Structure 1
Amino acid sequence: MSVLEPLALGVLVSGSGTNLQAIIDAIASGQLNARVRVVISNVPDARALERAQRAGITAVCVSHKLYPTRESFDAAVVDVLLAHGVECVVLAGFMRIVTPVLLDAFADRVINVHPALLPAFPGVNAQAQALAYGVRVTGCTVHLVDAGMDTGPIVAQAAVTVLDDDDEASLRARILEQEHMLLVQVVQWFAERRVLVTRDAPGARARVRVVAVGGAMPSSA
């Protein structure tokens, strides 16, 4: 049985980078067969850049403020990703809506983690939305990214019970624990070439399933 090469990751971040740290730790422990080739932030003082540097990973700031359009910003990000040999892109707390410029460059290989059970509570402050709505169960979702806001096809989800005494901080912390585990699991599925993306017709919404270990890396159908 052939040994697969580590999946070459690019991670886009805007904040503290705890999901990035979960990936770094999983790679170090042997749980995740991947290598983070580059971490890119649109925010120069993002703590995630420090996490990358401490792990010996190339850390780059590409400030969105220097570009007149989202498309030109994404083009600059794509240039950095390609220059570092990235195969798969993870959005780990990246607070930008990406455009087809990036999505077309990494078709069906851009992954996001969101702190809610999509399609419920998309966008920002998902934990506050869940509390305001009064749901008893929320969670997190790892999905492929499309041009909408948290509208891409779902790869995996994990549920989190909302407790009677939860506030936004406590709920956020428990969801984040699940995010770390779920994101690493999904990235490992990509590393094992197990994520199959299909469409019923050209331009139709994609669907995702995970095939058995040893299957060939599928392409979009």
Structure 2
Amino acid sequence: MLFGYEWDLASNWTFAVSIIPILLTGMIVTLEATALGYLIALALGLVLYLLRKVPLRLISWPAAFFIEFVRDTPLLVQLYFLYFVLPDYGVVLPAFLTGAVALGIQYSGYTSEVYRAGIDGVPRGQWEASIALNLSPGRMFRDIILPQAVPRIVPALGNYVISMLKDTPILSAVTIVEMLSAAKIIGDRTFRYMIPLTMVGLLFLILTLVFSFGVRRIERKMPNR
């Protein structure tokens, strides 16, 4: 029995080592989708925040509705819509780009609220003082508003990139082979699910810990609010 256990242990280690390259390839796809989706979320979220601040209701109300819509509907529904519905109207995107766009749109609603909380949280007196000093809008934001808003924004944006990373397995629904999908394929072919799924869980844990450490380092380098 002891020798059988040792043989199984050796076999499991050999199997685990053999699937590392496949899982690492899936990890690269996971990181790429997270990075591209995050950039889209940051840019689109800022645009939505600015549109929501426009005094004209014809512009601000649709922006506010879009923010609430993407926040209150599941990511999977949005992903299916982009991948299966848009082609009926002539818009065909590669699976990877579709997944990244879906992540970006979903999280743009959250990043928009982060921008709103951070920028609007700057004391009103700072805005009034900037206007009294006759500063241009660009200089006011660059030198007065943003230095006070960024420390408020960074922690929440850091949390969302971690959340986005953990949402990437949903992209397997549109044939994107990220980490979890790669592990499932390995399990389907070998009928050994525990090892690849355990390794994927550990990889996600390592990535989230690294990202969390990076966010905390950035927070510590931020000036006091």
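Read-outs throughout are calculated quantities, based only on the coordinates presented, and are distinct from any laboratory measurement. Keep in mind the model is a prediction, meaning the values are calculated, not measured. Cβ atoms are built from the backbone, for glycine too; each structure is taken alone.
Given that FRET efficiency 1/(1 + (r/R0)^6) of positions 15 and 119 (r between Cβ atoms, R0 = 41 Å, to 0.05), derived from a single structure, equals 0.20, which label among 1, 2 identifies that structure?
Clearly, the read-out refers to 2.
Out of 1, 2, choose the structure whose coordinates give distance in nm of label points 7 Å out along Cα→Cβ at positions 63 and 95 equal to 3.6 when calculated.
Corresponding structure: 2.
Matching task: -10000 is the computed value of helix-only ellipticity at 222 nm (-39500 (n - 2.57) for each DSSP H run of 4 or more, over all residues; to 500). Pick the structure from 1, 2.
Of the options listed, only 1 reproduces it.
Suppose Rg and Dmax of the Cα atoms in Å, for residues 143-182 alone works out to 16.0, 48; of 1, 2, which structure was it derived from?
The value was obtained from structure 2.
So mean count of other Cβ atoms within 10 Å over residues 23-30, computed for just one structure, reads 16.0; which one of 1, 2 is that?
Structure of origin is 1.
Given a value of 0.99 for Cα Rg over 2.2 N^0.38 Å, calculated from one of 1, 2, which structure does it belong to?
1
To which of 1, 2 does the computed value 17 (relative contact order in percent (Cα under 8 Å, 6 or more apart)) belong?
The read-out was computed on structure 1.
Comparing 1, 2, where is Rg/Rh (Cα atoms, Kirkwood Rh), for residues 111-166 alone highest?
Max of Rg/Rh (Cα atoms, Kirkwood Rh), for residues 111-166 alone: 2.
Of the structures labelled 1, 2, which one yields 2.0 when distance in nm of label points 7 Å out along Cα→Cβ at positions 31 and 127 is computed from its coordinates?
The value was obtained from structure 1.
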